[in-house]
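The following blocks contain the structures, represented as structure tokens.
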Structure P
Amino acid sequence: MSSVTDPGRESGTQALDRALAVLLAFRRDTPERKVSDVSRELGLHKSTASRLFRALADAGFLQRNEETGAYRLGVTVFDLGARFLAGLDMHAIARPLLHQLAEEQGESVNLAIRDGLDAISIDLVTGSHSLQLVSRLGRRIPLWCSAAGKTLLIDMDDDQVRELLADAAWTRLTRRTITDIDVFLADLAGVRERGWALNDEESEDGLRVVGAPVRDRLGAVTASISVSGPIFRLDSQQRVATLAAAAVRTADELSRQLGHGVGQIWGS
């Protein structure tokens, strides 16, 4: 963003753009920021940045640490996120199904959607075993090295996948991460044939994950349900197959509750 020499009044659009830039300057690795640091980063005059910080704090988007003078994201941001999740009927419907699956299998269960080239977690239920996957809501994993990501691509043909992943970084996260589009497409062919996906230590050493697609009323893949556990518990094809079948059953039930199949029943 270009440097600002006139700290006077701004147009509404310019002020909104700058306020959004300020909010986006708060990242997971920098949860608390000072006005001076953000003003330098964004190329804003300090008085302009100060005015934006005060306005955002007054609206609850930022909260000031009175001891350090730095700011962090405020409760209004959390409230907006909660409203987003509340607006997802899928999220509310899925919650008891995720809990049931985690209780039955003892492993952690995740609900994810696609955002660009990533699968992003929107719900997570921890299993009952003592050693569990350490994850978090909002965690992003590249499509090409996650069971959720592969599942979310299950209905795309090879040309569509090539186009989507044309600009992918293909970052190697472990020795088993797939970093070649042709190898990935061969793996995805198996996912389509089975109806579920496997992440075999491709995103994290010692971790196996199975994923199954969730479909909306029109039959489009809208989310993924995955089950994850350490490789010493998912140490046989039988155990992996058992978890995959459970994930598919749960995903199918969630799909049914979202209206998938209703059209076939009513002939519409």
Structure Q
Amino acid sequence: MKVQSNGITLHVEDQGAGDVALIFLHYWGGSSRTWKYVTSELATDHRTIAIDQRGWGQSAAANDGYDLATLSADIAGVINALNVRRYVLVAHSMGGKVAQLMASRRPAGLAGLVLVAPSPPTPMALPVPAREAMAGAYDSRATIEATIDNVLVAKPLCRADREQVIEDSLKGAPAAKISWPRNTSQEDISRHVGNIDVPTLVIAGELDQVDTPEILKGELKARLPRADLHILKGTGHLSMLESPGEVVGLVRCFCKQLVGLAG
């Protein structure tokens, strides 16, 4: 379905039903499809809302608006348009940084936060030449395949999932592809993260080369000491495709704990 939000048209996959909705945000290069195994399972007992962020998937290919504040406003607009009263943000990598900023503002209705291999709140620690190389990572099928094999995964993806990752990465708007490595990843929201006051789960891949468990321990556990950190054995950056059953189990358990806290 299409939703008008913050002056742009965003594609949204809305499934299931429940008192607490799960709002899914994808990584730089992905789409709502990245979450397909997780949402299909969780939609049996939750409302799941997976969003193609601007410039990705089937959402509008904007020429600008890829800063964290605008991306956050896009998601907040979807939540409002769909009349979501209580929700958990479940966000991966780039989406995880967007979710951190959103949660730090303590929006009404936010019940919890699940950060899956989230980009840390401080600027991404890569020199300019490396970030420029990253900006070209999704230029062609060959560069995407190299990124999949050398950076994104520790477990081989099945052919269909691999093709999906390639298609999503190729389809990204030019501005979306370059804005994250050049600009958005360099935003520093570390002074805001300590304002997060909802239960938080951080999921890390043991073999993640992008947002390693060590980085997440230093960046997030230091600022959110009450957050729970769970490490997925033998898993890389794309845990929702590499280890979807484990991600589903962790999110489901987290949501059950929220119900208990509310009670």
Structure R
Amino acid sequence: MTIFQRINHEAVEGIRCGRKNNVNTSFIVYRFGDTVIDTAPSNQWRYIKPFIREKTIRQILLTHHHEDHSGNAVNLQQLTGVTPMAAEGTRTIMEQGFSIPLIQKYLWGKSPAIRLAPLPDTIELEDGSTLEAIAAPGHAEDMVCFYSSEHGFIFTADLYISRTIRYMRDDENLTVLIKSIRKVLARDFETLLCPHRGVVLQGKQALQEKLNNLLELCEKAQHLHHQGQSVKQITRNILGTEDGMSYLTGFSFSKRNLIRESLKVTL
């Protein structure tokens, strides 16, 4: 494990670290002045700690509770004396603690329980600009994005990740995710900052393409469903057979989950 990338985009800094240098197994912690967005997985603390120590931190924002985003919340609180802020749903989950599947625990580590501070609708930044907290459920019920109208960028949490997806968690809701993408697309931005994909300069266009691809997938899946094909048949015809990722997670992260959800979307 190591630091794979140092990120500098205008006033935003970040580091990418993780078990492997790819989108699915690495994570970027972003910092805007004295504000940190998400905390990275706990098994990367040795690399996050020096990055956080570079500057005085005034506030820490969590996009949602998933362990790759929240794993170092306790560590950051102890290091900086700052209690991370999060939406109500995230605070409830993090205070109670939550279980993590074995494969995810291997990739990211644990996420200890913590009492978080409330997240305001508007967050003031060091340079006088603001971030708007936008509820964006679907991937996770408690997920939010952080949008800067002044700078024309948005921290998208796990809303984007890729223009096309082939797998879905069994606790994701595609109908709600599509609504969240449309909500975010209504904002005026050029760049998106994804903790997995990185800085996407034509971010609004990329997110629109993701929406288009999802709707096209739903249309194809529903067409095959109306022809009488089963979920297994539709999955194989559109996405191919399930592979190691699906079997490794016991199908909690699989192609068939995406197809099942696509059949529920109203077109």
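Each value in this text was obtained by applying a stated rule to the coordinates, not by laboratory testing. All values reported here derive from a predicted model rather than from experimental measurement. Cβ atoms are built from the backbone, for glycine too; each structure is taken alone.
Looking across P, Q, R, the calculation of semi-axes √(5λ) of the Cα gyration tensor in Å, for residues 23-94 alone that yields 28, 12, 11 traces back to P. For which of the structures P, Q, R does the calculation of log10 I(q)/I(0) by the Debye sum over Cα atoms at q = 0.11, 0.15 Å⁻¹ return -0.75, -1.06? Of the structures listed, the value fits P. Which of the displayed structures (P, Q, R) returns the greatest value of distance in nm of label points 7 Å out along Cα→Cβ at positions 47 and 71 on calculation? The structure with the largest value is Q. Here mean count of other Cβ atoms within 10 Å over residues 143-150 was derived from just one of the structures P, Q, R, and that gives 15.5; the source is Q.
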